[in-house]
1. For distance in nm of label points 7 Å out along Cα→Cβ at positions 223 and 271, which structure out of P, Q, R has the highest calculated value?
2. Once relative contact order in percent (Cα under 8 Å, 6 or more apart) is calculated for every structure in P, Q, R, which label goes with the largest value?
Structure P
Amino acid sequence: MTRAPLSLFGLQGSAPLAGRVAARLEIALARHEEREFEDGEHKARPLQDVRGHDAFVLHSLHGGPGASPNDRLCRLLFFCGALRDAGAARVTAVTPYLCYARKDRRTKPNDPITTRYVAALFEAVGIAGVIALEVHNLAAFENAFRCPTIHLPAAPLFAAHFAALPRRSRVVAVSPDAGGAKRAEQFRQALEAATGADVGSACMEKHRSGGVVSGALLAGEVRGRAAIIIDDLVSTGGTLLRAARACREAGAVAVHAAAAHGLFVGGAPELFASPLLDGIVIANTVPPGDAGAGAPRRLAIIDAAETIARAIATCHDAA
């Protein structure tokens, strides 16, 4: 039985990352057309035959000056639907950053569970699988989608980046809130495996209600150590700064931050201006734009293309 040909598309705003992924897969990025209408609507269509193909569409669903998460989500949904209509045997959405993943449970009466609604939209247009990197809540992600999902943790990427750090000083992995404790622990274990050095753990207290964040307790020993704060995303940077301040006050000799998705809402000027952090590390799931222009030496960007390419190859081989 002949395996279906693989086609990889990269939609507007995500084409640079898609191109890097295609290069690692040793294929050419599939051709498509995107067109904007005067009233803000848009259309997209493949410019090559996809009948019988195993099609992958890479599109990061972040907001920014050019498009909102809603715009990007609609663009992805409509294009995947067009591929199905054009006869693609299977369509897999590759969302390095998956939008609406933060609202995955009810915290107040009548709250929406938006993660589940997004999953229903994916299924409605015939998307057969989803690949995402470092989602906000892994259990909620896996439970929301009825189609197969592949989750790519950022811990190995960050562990490789920080591997030299324990040779100079003792390191502690810090979660900025209780909800991210498993993520920080996964990074701690990956860093220990990469270096053979003992890596400590700590967790920051955090409560959010009505948009107000509170809690100042830091559990864990950071004194005399280099603290690495691990999170799934950085928005305005307020959460990272709270954790960084607590680590400094508790005696950390250095404080670094690592977040898979650098949203940098409004440019996050306070984050980049703060002396609390020695460095900030993100993956290239979201284009950083001009967020770090004022402090380029403090912002490191890790390429996730190889990780995504391996996931696509695995998914294609299993088809």
Structure Q
Amino acid sequence: MGRGARGPSMHDVAALAGVSHQTVSRVLNGFEGIRPETRDRVLEAIERLGYRRNLAARSLATGRTGVVGVLSPDNPTYGATSSLFAVEHAVREAGLQPLITTTSGLPESVESALEFMYGRAVEALVIMAPSRSVLEVHDRMGVEVPTAYLLTGDERGRWSVSADQSKGAEMALQALLAAGHTAIQHVRGPLDSTEAQLRSDAYSRFMAQNSLARLPILEGDWSPQSGFDAYVRLDPRATAVFCANDQMAIGLMHAASVGGRWVPDDLSVVGFDDIPEAAHTLPPLTTVRQSFREVGTLAVALLTAALEGREPPDVEPLMPILVERDSVGPPGERKRSW
């Protein structure tokens, strides 16, 4: 198509199908009172012409845009990326259009991203908020449309969708305790992360409930490098480490090997998330799996119910799964060397 040429219009479809443009509009909007043969002619004309519906024109005609805004962190972790893909897929499956934009998490970046989406008349929002600062800006600006929250634990009650972070941490710690470990240290995620805080709180609670000494909690930033760096700060008494995500666990195991210690004979390690690489580390990493796809799908289910005037379903935190591999063993003497 040359410069300046327009694509096929609804009137072109109507002319080819031998119907009025109002009939074409009714077919596109799913109107039930259309004869099957008429509907088939319209759909065939749409296919032949390669007609693509103009969403702006649709919004003027119906008062609706069918657009769901998705606010995502601009340096997403595996979990955030997986949830984002699931949300996009579920939005399209629901017959809506996703509008995705990213934010650094800084207040001015969050405000700009939300203004961008509100300015495009989104009908609903998915807020992926790994830090509480994102929620604070969103609250200050006011909630204009139905909003579902991801990466917040249960921060937003019925509108939050997540795996049970505390239960997942308990599963990881119980696996270490069952293997005989009582000196367990924790490498947590960033201080401003709500999910990292939930996992860290679960560690402190678990150690107290089992009358175990809580070793100093080490801060990481979700990256393998921060896990690697945390290794040199481990308490000499620690025989096991619970890392708040798999990337940090992988970095810590790397550092242990550089330092001449073997996992799990010298040090047991458990991660969180079950990233694809976790099954292929040396040794394969024991971890906690959470269903990012299900989280994204449920978030969109909440929003579509609200948009259709239905009562949103009650969403309980999803139950994670402990994936047992070879990075956990009983504390004891070194059994092998590199």
Structure R
Amino acid sequence: MSVKNKLSKVILSTAIGFATTMGSSVASADQSYVTIGTGGQTGVYYVVGQSMCRLINRATDDHGIKCTAPSTGGSVANINAIRQGQLDLGVAQSDWQYYALNGTKHESFIQQGKFEDLRALFSIHSEPFTVVARADSGVKTFDDLAGKRVNLNNPGSGTRGTMEVIMAEKGWTRDSFKLAAELKSSEQSQALCDNKLDVILSNVGHPSGIIKEATTSCDTKIIPVTGPEIDKLIAENDFYASAVIKGGLYKGNDTDVDTFGNAATMVTSSKVDADTAYQIVKSVFDNFERFKRLHPAFANLDPRKMISDGLSAPLHEGAVRYYKEKGWM
């Protein structure tokens, strides 16, 4: 082969290789990735994120978005990770959405100040504050938690945050309990039934795998969460409301139990572009009947209420575009 032909072959090979590399880069640039923060793997937040990703990924060829939804520490952790650019979206209790937006209540929110870029996409299921006690613990009312072994839940979880709000109203501290544990939600049912705890807590949609595990593995009772302090929280905060855990959902708990609660919400940041937010919302609501079948807690969801109830942060502009197209706004 002549020097000229060898040179031509090298140039042609280089050109093909460069074109292949560029083609690969363009393909990567055309596809975007979103990550949804959830909660413990046995909780409804994890199901929310996994369900949304399932619907989003079904249409990746149309909109170019790939979705993942890892297990996380819960509401507060999700909001802080969104703020720091570590997550694109996350599930959060409606009360913690409000506190993050206004830079109040939680130490991390106060230190960072108002999260003015926080945006809402929609609310999801209601979440009664649920207290489960061993039947032999002597706990019959919420006030009986004082002096008992209680799992406050892991720092960063919405349940932990709500419990701290209640504790502040009641004048309780960690020293008010015989044990103030910090187990993750996925760990607490076994600890309860192993007699390492007297009481576990969960802000959760029902029926819940966490509560089912506790009530089927040992003798337990769901405890009412009522009283003047709870009435005050409801009266002073629009994101709280009275709630009822229906009897018959769990073994050994056949009667309705009064409590209070909030809503689970899907939040993001204004830094997520409008087209991405639009496609995420579209993936859920264009397949809404399929979404509702993915967990019993979703069965009675109403799209119009989901874009108004429990939302403190402004709706993301991409979500607003979709809702206007549907005639919901």
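1. Across P, Q, R, distance in nm of label points 7 Å out along Cα→Cβ at positions 223 and 271 peaks for R.
2. Values: P: 13; Q: 16; R: 23.
With respect to relative contact order in percent (Cα under 8 Å, 6 or more apart), the highest-scoring structure among P, Q, R is R.
We did not get these values from a lab; they are worked out from the coordinates using the rules stated. Keep in mind the model is a prediction, meaning the values are calculated, not measured. Cβ atoms are built from the backbone, for glycine too; each structure is taken alone.
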